[in-house]
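Each reported figure results from applying straightforward, stated rules to the coordinates on display, with no laboratory input. All values reported here derive from a predicted model rather than from experimental measurement. Cβ atoms are built from the backbone, for glycine too; each structure is taken alone.
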Structure 1
Amino acid sequence: MKALVYEEYTTDDDFSKILKIKDIPEPKPKSNEVIFKVKAAALNYDDIWGMRGKPLAIPLPHISGTDAAGEVIAIGSEVKNIKIGDRIVSHGNMSCRSCKLCTSGREYDCKKRKIWGFETGPLWGGYCEITHLPEENVVKIPENVTYDEAAAASMTLLTSWHMLVGRAKIQPGQLVLVMGGGSGIGTYGIQIAKLFGCTVIATGSPGKLEKLLELGADYAVDHRSDFWDKEVREIAKKIPKPFGEKPGLDVIFEHIGGSHWNKELSLLKYGTTIVTTGATTGYNSKTDLRHIFFKGIDILGSTQGTRAELEQGLYWMSKGKIKSIIDSTYSLEQAAEAHNKMLRGKDLFGKILMKP
């Protein structure tokens, strides 16, 4: 079968130099596994980390791809709830399922956790014609959701749902700031906040602001402006709060980091929350502690989520309340071009897909 493989890391982000289409043997199911024909797979930034060999030296030779959707073509002898012909999507968080963290519903914190298609291998990921996963790491796709929509949602909708619902526990009527609203998780963040009856301010580059409003954001702000935080503050002042509360942000959905961090903290009102899952513009941010202790701010870290949370997100997608925003689709042969587009981020709005 056809697979996208690399056998060495890149030192200069020249993905075309290392990414090759190779013919590899089709997988055979272990007793607890399902084999599925990949219909669509979505790019994530961990693909780039993998090709760089940083921050983790992942197994070589390597097949990337954490988010894959497809049709089941074989099952192992102990598989109970999945049958041949089912439409499924990956839940890429591979945990032990038996430790205290896993059994208390925190599988994303499992000490033995691995991300499928990033840390697994050799030659085990979603960028190929046929792949395999344990039964507990796949979710059935609802009838009204396509393979493309499910692949785009797999890790990204899961992460956004866990950030806002699982960690920040958003409530109707709150004012939510979604940083980087044009990113994969940002597009879902906007929709989840609106699903819960929140008012949303979303940030993005100038060319994406209109799209953010079309997606459902109530306000859109250019976060490349030196004064973006002042604009957010002025918007927040104008939004009336129920029960005589002071105006201001209740929740910040954060994955940018870098120089934005302290500005974000300064925007939060007393006793509110910032939830963060990344640092695409830099992780080594300085923090003005006065914003935290004086205002009693909650800083919540978040990574991935549970299988149940992915099922919840897909349920609302099947009801038409959440949609996957797909920027573009490439073949496996065009993988270098697709990853370069993700790396640049210019004019990127939503998720990039690849298909065998």
Structure 2
Amino acid sequence: MHKKLFIPGPVEVRPDVLAQMATPMIGHRSKDASALQHRISDKLRQLFYTDETILLSTSSGSGLMEGAVRSCTAKRAAVFSVGAFGKRWWEMADANNVPADLYEVEWGQTTLPEQVDEVLASGRYDLITVTHNETSTGVMNPVEGIAQVVKQYPEVVFCLDAVSSMGGTKIEVDRLGVDICITSTQKALGLPPGLAICSFSRKAIARAKQVPHRGYYLDLLSLYNYLQTKDYQYPSTPSLSHMFALDYQLDRIMEEGLAARFTRHTAMAEYVRAWARKKYALFAHEAYLSNTLTTITNTTGFDVAALNKDLGDRGYQISNGYGKMKDKTFRIAHMADCTMDEIKDLLVNIDDILK
């Protein structure tokens, strides 16, 4: 039996989107491939609310996260973490011998603008990384306030992990002043995993030119230069199957309308939150709740794995808590092409199993 996925990714993918991945191959150096990649980039600029260059990478979002911190840190990176995936950016920097410092908060809390201001005021840093949406904790950082602070430090390249939020909530990249905004296909965009996407600002391009050892496969400047000189081509063979599906899915997203899509995500989030408050408790700070995933404190101490097994028998799957929060929390994703009716159906089944 197929289990309908309500996990942080991969998400449920519509059959018509999956079918696009069976499109017959074309030459990746052909004019058709250039046209495909050009179309995708134009549509993604609308989704990102940016006029800057869009880069595609045949990798997970982690690939572009590593590429960003390695390609654009000339002096030192400040990594702000609100959970497991924020810390990963520091681990990437450390593994690549990129000077970086980690600024963590207690899980469930958020990175506050005044914290960012205090760190950047030291003058030690020329790049910062921020997690927009942390799936381990269900926190959505106050990016509006953080962005206002970062704008006061024009020498700092602003990297934003929007892997689990882009396409599910409004992120106005240019207005916020984000230099590298990263997402991937298997979350709110509603495709299978395997393709990562980022915006790449002129400021980030200029910075990358100052960094001598940017790596090879994940060198963002190399991706950018190839794109510019080879008419929307990439240095290495891209996943054309993902691109066929992404081209199609972006048309569907635009047909739904960005405002309507974001409203749908918020409505599903509010429904799950109301249910969680009544039955259990929300793990994340009330002022900073994610619009694409809710992390719920397991206040009654039920066996999360046993619940998931019973849900699986009924054709559903949710997520246990992440890492140290396993069994202490559980997580319900409400993103991509998920509907309110599907969310209601899931919660009715959870209630029925646990009654």
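Quick notes
- Structures 1, 2 were shown, and distance in nm of label points 7 Å out along Cα→Cβ at positions 30 and 238 at 5.7 was computed from 1.
- Of the structures 1, 2, the one that 24 was derived from, the read-out being relative contact order in percent (Cα under 8 Å, 6 or more apart): 2
- Origin of the derived value 1.00 (FRET efficiency 1/(1 + (r/R0)^6) of positions 134 and 270 (r between Cβ atoms, R0 = 41 Å, to 0.05); candidates 1, 2): 2
- The greatest value of distance in nm of label points 7 Å out along Cα→Cβ at positions 22 and 86 among structures 1, 2 is that of 2.
- Comparison of 1, 2 by volume of the Cα convex hull per residue in Å³, for residues 150-213 alone - largest value held by: 2
- Computed 1.6 for distance in nm of label points 7 Å out along Cα→Cβ at positions 254 and 278 - originating structure among 1, 2: 1
- Test item: helix-only ellipticity at 222 nm (-39500 (n - 2.57) for each DSSP H run of 4 or more, over all residues; to 500) calculated as -13000, pick one of 1, 2: 2
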